[in-house]
Structure P
Amino acid sequence: MSAEAALSGGDYTLAPVRTPAQLDAAYDVLHTWFGVRGEIERREVFEDWLSTPDGRWVEGLRVRHHMTVARGRDGAIAAVRDTHVIYDPEGRRCVVYLSHAYVEPPHRRTGLARRLRELPLAHARADLEDWRANDASVLLGVEQEPIATGLEETVVRLVAYGRSGFRAIDPRALPYCQADFSDVAASGVPARPLPLLAVVRHVGHEGEADLPAPLAEAFVRHIYAVAGTHCRAADLEAPRRHALDALAEFTALAERAAPTVPLLPLPSAMDDQAAIAAVHENACRPHFPAAWWRGA
């Protein structure tokens with residue numbers, strides 16, 4: 001049984017995107033929300049992944065892309081999720097990149113969002129079994145906005161992930177940026193990385209307050225390998241180096257044989273002030289170049 005079939009039922013049917021027409025409909029939904037925020041790749045990037053359903057090798061990593069559409073009883077799209085499963089056979093590490101997820105407003109608080117959060121791990125387990133890599137360390141990873149004053153949705157999303165076992169890598173240890181997904185070459189505007197939180201769930205180690213440093217490094221290297229399939233290498237260098245150099249400096253100061261990085265609890269409720277303060281943009285801002293912040 002496919003991951004989508006296992007999570008279908010009740011009011012919703014989940015199905016993989018297989019054709020360009022299905023991609024058009026799914027991409028339109030995602031682009032409506034993420035496009036204005038500069039947080040989604042161009043359509044042709046998704047079309048390229050659609051052309052290789054069994055995945056491909058990128059920088060020594062095995063990568064498979066999954067896009068899923070959920071439809072309600074009326075057949076209309078209720079939600080879209082896309083994920084990259086990225087496996088390093090040498091390090092036996094798998095980063096499951098939760099790229100985008102969007103649930104249409106009428107279908108929120110129905111349990112559908114929970115199914116979308118379960119789907120990436122189901123895909124990863126199937127892929128790792130296919131690749132005979134069931135012993136791999138698995139890290140679910142998603143890029144999320146720090147909490148911003150006056151933007152309630154930034155709290156809502158982190159609360160949802162926090163309740164699902166996710167934590168944020170402390171930006172003191174890993175000041176992470178999403179690559180600039182715009183067509184920089186065509187626009188002539190210099191690439192501008194987007195500071196975000198590295199939100200992760202170390203499968204089988206939920207609740208632990210620290211993450212092995214090699215997995216934090218893999219979060220950056222694996223996701224940037226995927227970004228490198230559609231972004232210019234020169235545009236990725238500064239944000240990648242910024243994150244990895246900070247990580248190396250942080251772990252060197254720890255002076256431990258098996259260095260780890262701290263994980264910050266995500267807010268468990270909308271009024272969880274201590275957790276909110278730790279992942280607020282005011283706490284994150286000092287760890288990034290000022291020019292990378294929106295509005296700078």
Structure Q
Amino acid sequence: MAARWPVEIISVDSALVYRGMDIGTAKPTASERAAVPHHLLDIRDPAESYSAAEFVRDATASVHAIRSRGRFPLLVGGTMLYFKALFDGLDDLPPAQPDIRRRIEAWAQEAGWPALHTHLSAFDPITAARLSPNDSQRIGRALEVLEATGKPLSSYHSRASLEPNADTSGPTIDRLPGLMWSLEPSDRRWLHERIAQRFDAMLHEGLIDEVRQLRSRSDLSLDLPSMRCVGYRQAWELLDELNPANDHDAGPQWTERLRDLGTAATRQLAKRQLTWLRSMPYRRVWPCDQADVLEQCLDAAQAWLPERPLAD
């Protein structure tokens with residue numbers, strides 16, 4: 001699209017915001033970034049956090065700036081909470097409750113996070129369906145909100161879409177009909193093959209060394225959102241199992257374990273993304289495993305882009 005129209009890309013990805021995390025996030029290459037402007041890449045250190053509210057603020061500013069230059073903003077990525085926050089607005093979530101969170105973490109030490117995920121499913125099945133059974137951060141937050149308020153976390157995220165006139169912070173970007181495009185496979189096996197190929201490419205490009213470099217920093221740990229990203233967490237945990245004196249001697253079996261864990265975690269992430277997408281009936285679905293999907297998308301863009309004014 002950038003080769004045909006004056007577009008600039010806004011990243012909608014909670015991992016691409018972090019500097020020094022390039023291989024495991026499949027960050028656009030230097031040549032890709034030189035060919036078309038990209039926004040919201042490399043804007044945080046991995047030791048810092050980045051919230052959905054901050055994304056809405058930054059993405060909105062980028063959209064207006066791109067339009068002021070007479071160009072088209074193209075929002076691309078897979079962090080579905082960011083899309084929902086941008087289009088539907090953010091509800092006021094309850095503040096963190098450290099005492100409750102400590103009790104939940106102690107419970108998880110005894111029973112394991114999958115057991116807590118099962119417990120969450122009984123009270124908030126919508127949130128549980130979007131989470132991996134080992135997603136300690138999000139399971140913990142969902143149970144924290146449930147205990148503190150008596151209401152499921154999903155009730156906060158869904159209120160804006162279920163009640164169009166609800167008094168939330170309001171949508172920040174207009175959701176134009178038919179212009180949220182979703183690339184979804186019709187054959188799940190095709191998706192799984194692509195995930196495996198992608199993770200193999202990351203390993204070949206040096207993912208393990210990238211994680212080693214991050215682990216060498218004293219201010220980074222698995223407690224941070226950046227290090228819980230898919231691929232990084234699995235590599236970090238496996239490196240923890242090695243003797244620090246010879247962790248560069250990880251053999252083929254170790255790499256194969258990382259491959260298995262990384263591809264499985266990526267499959268779970270893709271499953272959660274598809275669950276999110278099914279809750280967005282306004283999206284237009286393109287079958288990304290069809291050979292002519294690129295031509296279909298370009299034809300559709302050709303029919304829309306020239307007819308739209310660029311001014312806000």
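Observations
- Answer label among P, Q for the case where helix-only ellipticity at 222 nm (-39500 (n - 2.57) for each DSSP H run of 4 or more, over all residues; to 500), calculated from the coordinates, equals -16500: Q
- At a computed 1.1 (distance in nm of label points 7 Å out along Cα→Cβ at positions 31 and 183), which of P, Q: P
- Answer label among P, Q for the case where distance in nm of label points 7 Å out along Cα→Cβ at positions 87 and 287, calculated from the coordinates, equals 3.1: P
- Which of P, Q leads on Rg/Rh (Cα atoms, Kirkwood Rh), largest value: Q
- Winner on FRET efficiency 1/(1 + (r/R0)^6) of positions 39 and 119 (r between Cβ atoms, R0 = 41 Å, to 0.05) once structures P, Q are ranked, highest first: P
- Identity of the structure behind 23 (criterion: relative contact order in percent (Cα under 8 Å, 6 or more apart), calculated), options P, Q: Q
Every number here is computed from the coordinates shown, using simple stated rules; none is lab data. Given the structure is predicted, the values throughout are model-derived calculations rather than measurements. Cβ atoms are built from the backbone, for glycine too; each structure is taken alone.
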